[in-house]
Structure I
Amino acid sequence: MFRTFKNGESKLNGYLDDYAFYVNALLDVFELNPNHLYLEQAIKHTDFMLEHFWDAVDRNLFFTTDDHEKLIVRTKSLYDLALPSGNSVAASNLLRLHVLTQNSNYLEKAEQIMESGSKASIQNPFGFGQLLIAIYMYLKKPIEITIRAENKTGEGENMAEWLNKQFIPNAVTIFVGNNSQLSSLQKYSFFRETSLTGKKQDFAVICKNSACSLPLYSLASMQQKLKSLL
């Protein structure tokens, strides 16, 4: 990934923020349109980020890659100012990817980033908004929501429309239209047990701590289930 593009030329190696925000965008799009390409790209760039930005001493991420031009000091930031820091966004990404893939390395690295910024965030919580959201998701445990919304007039669409208006920072939500979207995702644990075969009605399934609800066929039942978990 490169930082700039002008007159048909890409140059300057991408920084941590470029990778972290790009992966965040890929995961956001994937939640709305579960095309396996979005998830695979998110995994690819996250793996690159952990390989080339990781600081094994402080257990968080540098701002530049290990093959960047030589600088006097390789800087890093954990502060969430006008824009969240790359470290904070990366921690959130890693937690979300762990839910989808069950790759233990993602969870381990997320824990280390959160730990490295935990003391400073206690002293000045206003400067660590995104990191605290990641910590909240980690402590409260992710809520996994799968919604089947095959058409724009069914109950699944009503569920999706309502859910998109809610702020649930520890939720990982996937909107599925049909089984063809799932076939290429079966290698990931989040989707391995998910099937729409034989189900003609829109529904939602909500999981937390490895315990899943029965299919929920109405917006009211989904709201009630979520209320019990928040």
Structure II
Amino acid sequence: MTATLPLAQDLFRAAYENRYTWDADFPGFSADITVAKNGETFTGHVTVGANLKPEITGFSNEEIFNAVKEQIWEITIHRVRRSFEDVHSKNTFTFGAKDEDGSQEIIVGGASAGDRYKIKNNVVSMVHRHIHGTVVTIDTLSVHDTGAGYLAHRYSSIYHNPETGAQIKPRQNFTDEYQEIGGYQILVKRTIEDENGTITFSLQNVSVPGASRSHAQGEQGAIQ
């Protein structure tokens, strides 16, 4: 008997729902932040409320403040739990090409026509989306299985002009490390590398309301 292949939407939905996200009871967190860039070190503090709105203090350097603000937004927005229907109810999904490594392309139609994804081992291994007048392509190179969904560990991103195809800025390579604190996975270190150098964001003394302990840099258990 020939096995029934999953529909493209079913395959994509399973991988989408396999991502690690915070539940509705997530209480927020606070942390000290150290930013290292071009041999300089900057320190500050962030508090993220249960509403996921951040308060960032301590950075007098505007460039670094804006970099921290962007990364905190990225950290929180990707942990928000939104149902598949809320995000993709106006989209359609069909199978595209299949790579030699088993990655299955998913082509999006409907409201988000032009977007593409790849799925491998129940992980969204590639994202190609039109966002705010640009096209971003993100390739996930390795993940960590938390037992409650996966988190990207190593990945790269690159931006292009949707009309000309011209590259807008250098490819960036990311490495993320997480710590479980108070029953929630919290990012404690992000390293970003590109042709211009390396910038590292390290979160120390991370505290989640209701948690029994905080995380100090170097504590055993951070995801490598």
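Every number in this text was worked out from the coordinates using simple rules, so none of it is lab data. This is a predicted model, so every value here is computed, not measured. Cβ atoms are built from the backbone, for glycine too; each structure is taken alone.
Computed quantities for the displayed model
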item: Of the structures I, II, the one that 16.4 was derived from, the read-out being mean count of other Cβ atoms within 10 Å over residues 69-76; result: II
item: Entry that produces -15000 once helix-only ellipticity at 222 nm (-39500 (n - 2.57) for each DSSP H run of 4 or more, over all residues; to 500) is calculated, selected from I, II; result: I
item: Given 2.2 for distance in nm of label points 7 Å out along Cα→Cβ at positions 37 and 141, calculated: source structure among I, II; result: II
item: Comparison of I, II by mean count of other Cβ atoms within 10 Å over residues 29-36 - largest value held by; result: II
item: Label whose coordinates, when FRET efficiency 1/(1 + (r/R0)^6) of positions 45 and 173 (r between Cβ atoms, R0 = 30 Å, to 0.05) is calculated, return 0.65 (choices I, II); result: II
